[in-house]
Structure I
Amino acid sequence: MVALVIACIYLLLACIHVYWVLGGELGKDAAIPRVPRSPEAARGPAGPDMVPAFTPSRGGTLLVAAALAAVAGMVWARAGLASAPYTGQALQWAIGVVAVLMLARAVGDFRLVGFFKRITGSPFARLDTRVYSPLCLALGAGLAYVAIAAP
């Protein structure tokens, strides 16, 4: 059951990224970290002095969607819900690596993302604290469980 929920979340995230590749705008602005235009702006609330930290390319966004879908496939394979070109310990280790990456994402880079980010005040920062980082923490824990406990 845990594997199915995790795989569905990863597929949903992959679909959102494909939506953005196809030109969708909903939620896109809140998915990009923002940085202060100037050092003085870092101390104030988000506003025109906050700019996107980067501009994702369509190719990069599509690559992220493919990676998210691949994780869903690995989880399904590990749980015995689908077949995979590699199984057993290789699959277990691959899922374990993704689990560690998700837990690291939850902790963050101590600047833009994660529970310990320093740049706050933007829509992304608020959602990162309330949704994105807790989701990464839960997914990391769930992936660790799937890597260890699944057949």
Structure II
Amino acid sequence: MLQENIDKEIKTAMLAKDNVRLRGLRAIKAAILLAKTEKGGSDTLTEDAEIKVLQRLAKQRKESAEIYKTQNREDLYQIEAEELEVIEGFLPKQLSREDVIAVVQDVISRTGATSVKDMGKVMGAANKELSGKADGKTISEVVKELLS
């Protein structure tokens, strides 16, 4: 279970006085606790739900880092980049663009999609198959490319 793993990692980071890692781990723990207490939440999260929480955190950090970079706020950019690195350490390995293309091509052939009009059908199946393995933006770009 992710939360138990995070708790152990927090203790290790505290003992090592690794403040950078500790900050990232605490962000993950807070997000997990928040997800558990949201409406309709239960005491335990499924592995898929945990991955979605981590993906949301990673996406937030990437977007913030980009904003800070464009505003020449290197200090804030560095914090976001460090936290992103810690969060990505708990995410499953992301597929390369070539692997995503291969999976999407398979989905297109199975669904019989022929044009951009079928994008919704392909996106639904591709998102299910690639859940946690690729981000939605990449999947969407590949689907558009292949259906155009």
Structure III
Amino acid sequence: MFFRETIETEKDIERMFHQVREKMRQRITLKKKSDRGKFVVPCLIGGIDYPSAFCDIGSSVSILPKVMVDHLGLEIEPSKDSFTFVHYSQRNSGGIIRNLEVQIGNALVLVDFHVLDIKFNWNSSLLLGRAFMATVGAVCDMQTNKLCVT
């Protein structure tokens, strides 16, 4: 009924369906890729070198383990935030550290960190979230597994 009330002729409609069918035949199937791992950057905080700070586009906050905060002697501002992780475990924030200087290459970036009492792993405990990534102009190339900060 719809086609009978349009200005297109049956020939026009047949031509449109033929074009769509041709495009479907030319469709390219992309090969599935495996997980490329994680994006990490080396950084310096309070004179201490952290070789693998994890950049996470899925995280709305940056996280610093409490043991690192204690080691650096940083002042913590109270916070009532709590976090639920992918595996459904929950943690309450141990506070916030505002405007902590993080050195990435030659640049100093001010980052707000939530302090969590989590198991410390030197290579994966420092998490830099979306606000950090937006600040440094991070561009993630998932095909080559490269992170470019501008």
> Cα Rg over 2.2 N^0.38 Å computed as 1.15: which structure among I, II, III?
Replying inline: I
>> Once distance in nm of label points 7 Å out along Cα→Cβ at positions 14 and 94 is calculated for all of I, II, III, which comes out largest?
In response: III
> For which of I, II, III does helix-only ellipticity at 222 nm (-39500 (n - 2.57) for each DSSP H run of 4 or more, over all residues; to 500), calculated from the coordinates, equal -25000?
Replying inline: II
> Quick one: relative contact order in percent (Cα under 8 Å, 6 or more apart) came out at 20 when computed from one of I, II, III, so which one is it?
Replying inline: II
> Looking at structures I, II, III, which one was mean count of other Cβ atoms within 10 Å over residues 110-117 calculated from, given that it came out as 19.6?
Replying inline: III
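None of the figures in this text is laboratory data; all of them are computed from the coordinates on show. Please read all numbers here as calculations on a predicted model, not as lab measurements. Cβ atoms are built from the backbone, for glycine too; each structure is taken alone.
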